[in-house]
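No lab work stands behind these numbers, since they all come straight from the coordinates. Here the structure is a predicted model, which means the values were calculated and not measured. Cβ atoms are built from the backbone, for glycine too; each structure is taken alone.
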Structure 1
């Protein structure tokens, strides 16, 4: 079975995009609300927490897990892929969310030979992701010479997780886009470098009209479909079962998640995971 993991609700955007593109693909979605947000934690803490979460998901029968969380993708993915998996869970794999959207940006770029100037890319992300410079690194690998600016949005994820109203979220988005436009008045592309932000993509579109905005869920779903076709060794369940679990307060999580389930055309409720972590 496919596993989708996030520290909170942002990964529901990935779940919704995958369900829309591959409706029969079963998945287990797990959110570590008990330890969220991850953005303020140390890299060591994030690595230890994600190892624990992967133990739970692999024990539950997942053989491929997507980190639907940029912070974990930045802080832990490489070490998990290069060392921990082979030692502890050979035959399993973990994928991140950064590279697919960067590849989508590269595909969207026009022929730069005919452009008067290098395209400008504005990235909105969490503090941890911005500090890591991972988006800048990955963009420059594929398109050196682009002008890439980043803006950290530290209050957005907590506001989304507590179910903030549209007016509060709009004010925060306009605050962060105003800062971004001081550094980059007219970007050619925007990347939403956090899966939570896709839940309020309309507010970014409102604040930056006419600018193409790339979000991670839809590009990841497209790449995943191709990846599964190329890797039949990760046998998937196509019975259309969607399971949602959280380590947090189930009632509180479900109250906030309800509107996002409706927005993303997902069905289900969060429950506590019945599976103990592997030793």
Structure 2
């Protein structure tokens, strides 16, 4: 698989040994911020076959698992599923250029499972072979990533509602003797052209936007959830019921939001071993993370 997904549980900091030979602190114990993501297994409910056309990829066939979770079937809109052998036979002889897995999450709290597609590496034959073998099974985080890997993180940022240009774009607040308003844009543009360009800072919706962050390093995958759970559990999340995954730095979005991970498209050439010593387990109750 070329991706995975989980739910943001919170943040903490970890103590690791700096293994970068070019760093000033090489060999020393340093503190880094980490984000803890709850990664329960992903259920494979089927796969899609695509063929290339002059207008892009075209969906030519969809194969679904015979047994499917009721909530997933209701969201997918499936009433009755054909026999798996019939579905696999129907794709024989068709022109297939790529295959994508259809997976769904299994949240440990009250939340509707999300359904999305995941890419598969390899050529068409290997993709089809992998998809057939994974049909109806569960995929774990360890099947996708390991410690020291780099991943790209895709999520929806925190929504902050309707905001003005000062908070939204960092526009300087005008002086005391300026016109009636102080928290607004000083000039909306030039005389020509006689319109306001889209690049001019203006008030509007802030946050709640899809964002991708590149090259996040994996610090820890799996293990006992108690090793990363702070005293009193995670604020506004509770306990981790899946596999805990520690990512260096921050990721977009609030707690309980879906965090999608994919294999880094521009991973750095130099990689260094990760020597995790400890994770801070102080209580986060009453502290915004």
Structure 3
């Protein structure tokens, strides 16, 4: 009997905890503001420049905010931007301190235990940078080397798995931000830096001498990006996905891509297919 009572109390507490953050639209409407966690250093997706948050995902999120404002009858929603790295951003959303997450965040089943995700916003691959002249042609060449990677990311997990599969004994050093990682690589404190390929390219483009770096051949992982949302809030997720569908259907995504990723050429076929498949009709 006591066990049944304890179980009932536990389930009720869990239900209340879930309900506390279920009405995201209601909280946004009453406060007239939305809290968004974003990455401050993930060029070209999400970063901080002199004017504030900028990048491919930030442009998408600004249009999402406009749709949410229309949905709650508050077209001039105030946006409180919260800069944080991936693990912290996900914790902010899970705890209700952030209503939305805008970065280069990979949707995974493990993360779905704590947050929900929107429709996809981009498809990327994980890879590695080395210093030019370093003989690193693939993962098998990393034996005895030191590899830097952002802590708590899907790239870290993919890197560890790849090394284990290839039976490669390498030292993995985790860092808290991308600048620290690229600085270590540039100074010779590491032999390679692992991350999402386009983000790595963005870091190289910001370096004083981009010719110092070279990509290691091969992909580490598949990274489907999406916006992290509070769990169990279908009404809020609907408005976020409605905004994304409008961006894809209208072709506005072409302008956003051209602005932030156009230097890389046309969108890859896989990304173009994702845009088409995510253009859900009303």
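Structural remarks
- Among 1, 2, 3, structure where Cα Rg over 2.2 N^0.38 Å as derived comes to 1.25: 2
- Answer label among 1, 2, 3 for the case where P(r) over Cα pairs in 10 Å bins from 0, in percent, for residues 118-157 alone, calculated from the coordinates, equals 20, 47, 24, 9, 1: 3
- Look at distance in nm of label points 7 Å out along Cα→Cβ at positions 102 and 150 for each of 1, 2, 3: the largest one is in 2.
- Origin of the value 2.6, where distance in nm of label points 7 Å out along Cα→Cβ at positions 30 and 46 was derived from one of 1, 2, 3: 3
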